[in-house]
Structure P
Amino acid sequence: MSKVLVVKGHPLTSEESFSVKGLDKFVEIYEANHPNDEVELLDVFHDNVPEIDADIASAFIELGKGTDFTALSEDQQAKVARYSQLTEQFLNADKVVVANPLWNGQIPTRLKAWFDTINVAGKTFRYTENGPVGLTEGKKVLHIQANGGVYSGSDSAAKFVDEAFKFIGVDDVQAVFIEGHAYAPDKAEEILSDSLAKIEEIAKEF
């Protein structure tokens with residue numbers, strides 16, 4: 001049995017979002033073809049995904065000095081505990097699916113907050129004399145992104161997602177871009193249909 005972490009990086013539903021339509025299609029087909037696997041959904045806009053703020057940054061400094069966790073403030077303890085829980089959730093997953101829109105040239109900020117929780121020295125990568133080395137080999141990732149324009153993975157958001165996973169050791173990263181519907185709204189349904197067909201085929205074997 002594999003554990004699949006599905007990360008929804010859009011605040012809306014499949015009624016309004018092509019990326020969520022793609023995500024929903026993946027989950028539907030994956031569950032039908034892998035009935036014994038465990039699929040867990042994380043919605044970064046509605047679940048508690050703490051951003052690195054003054055509480056977390058100062059807590060990490062104190063913990064690095066050897067300060068006991070219980071000596072942190074209640075807010076610091078709650079935020080750091082949840083941050084660590086998300087790190088462990090990622091580490092426990094065999095496969096990860098991330099779906100998001102391209103907003104103003106990047107991924108949504110709430111999704112960036114989640115990526116911070118999986119980029120943790122000593123857990124997902126380590127420093128060496130020759131530079132950082134990823135520690136999360138063996139995982140599979142599918143990235144689904146909806147773009148109004150056509151970038152074929154050359155946009156900053158797609159590059160960030162790919163590089164973020166590879167930095168921590170994930171080499172098996174696939175991507176499906178549902179793109180071009182803003183340039184050709186008359187072909188939007190065709191673009192969506194073609195992309196969903198690709199996602200369906202990936203989901204069967206993922």
Structure Q
Amino acid sequence: MSYRNTQAARRTLHELASQQGGYFTAKQAISAGYSKQHVDYHVNAGNFQRVGRGLYRLPEVPVAEHDDLIRLSLWSRGRDDEHQAVASHETALGVLELGELLPKKVHLTVPPTFRKKPPRAVVLHRATVAAGELEEREGFRITDAARTLLDVAAGDSVPQEQLEKALNDALQRGLVRRAALTRMADGKTIPARLAEALKRIG
């Protein structure tokens with residue numbers, strides 16, 4: 001690889017990795033212009049950090065606020081190198097700053113066909129998330145406020161008090177609309193816990 005090509009590859013990879021908390025995949029490095037041998041060379045030279053199978057990091061990029069979610073999003077990638085996991089449930093509540101929960105585990109929603117075994121302290125929920133229920137963050141995706149509230153209300157791991165607090169926060173900030181939720185509650189198309197929370201917060 002010539003000096004000019006090396007510089008171009010470096011710029012391309014740095015721009016991509018900077019949008020992913022410093023992380024990049026082997027496929028992304030190759031697409032940027034590196035060969036497998038060049039990737040191995042840069043790992044040995046300390047220019048790239050190997051953090052997992054086919055996953056690397058540029059050490060000069062500052063660690064992002066949600067580094068764990070970026071890394072897990074990349075961990076979930078399929079054979080096409082596309083991310084499959086979406087931060088959801090209690091984890092999405094935390095990112096969206098709804099309620100006051102401090103979840104001990106990371107919750108991710110993955111497609112029903114997802115087969116990877118989750119790392120420790122990661123809970124996988126197998127379901128389909130529509131494009132309109134997603135929010136893009138730097139290096140990862142989360143469920144939007146409405147989908148997040150529906151998800152946590154469908155289970156019992158979030159106390160009713162915290163569900164009400166999260167719902168009130170979302171309403172106050174305009175992330176969900178009371179009228180839309182009321183129509184869904186009247187039609188019994190939302191979990192009973194969420195309908196009850198809507199009544200209680202007036």
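Derivation of every value follows stated rules applied to the coordinates shown; laboratory data play no part. Worth saying up front: this structure is predicted, and the values here are computed from it rather than measured. Cβ atoms are built from the backbone, for glycine too; each structure is taken alone.
Taking FRET efficiency 1/(1 + (r/R0)^6) of positions 139 and 171 (r between Cβ atoms, R0 = 25 Å, to 0.05) as the criterion, the top-ranked structure out of P, Q is P, with the highest value.
Structures P, Q were shown, and relative contact order in percent (Cα under 8 Å, 6 or more apart) at 15 was computed from Q.
Among candidates P, Q, the computation of distance in nm of label points 7 Å out along Cα→Cβ at positions 75 and 123 that gave 1.6 used structure Q. For distance in nm of label points 7 Å out along Cα→Cβ at positions 35 and 67, find whichever of P, Q sits highest and give me its label. Largest calculated value belongs to P.
With respect to distance in nm of label points 7 Å out along Cα→Cβ at positions 19 and 107, the largest value across structures P, Q is given by Q. Here distance in nm of label points 7 Å out along Cα→Cβ at positions 91 and 155 was derived from just one of the structures P, Q, and that gives 3.3; the source is P.
P, Q: which one has FRET efficiency 1/(1 + (r/R0)^6) of positions 11 and 99 (r between Cβ atoms, R0 = 30 Å, to 0.05), as calculated, at 0.10? Of the structures listed, the value fits Q.
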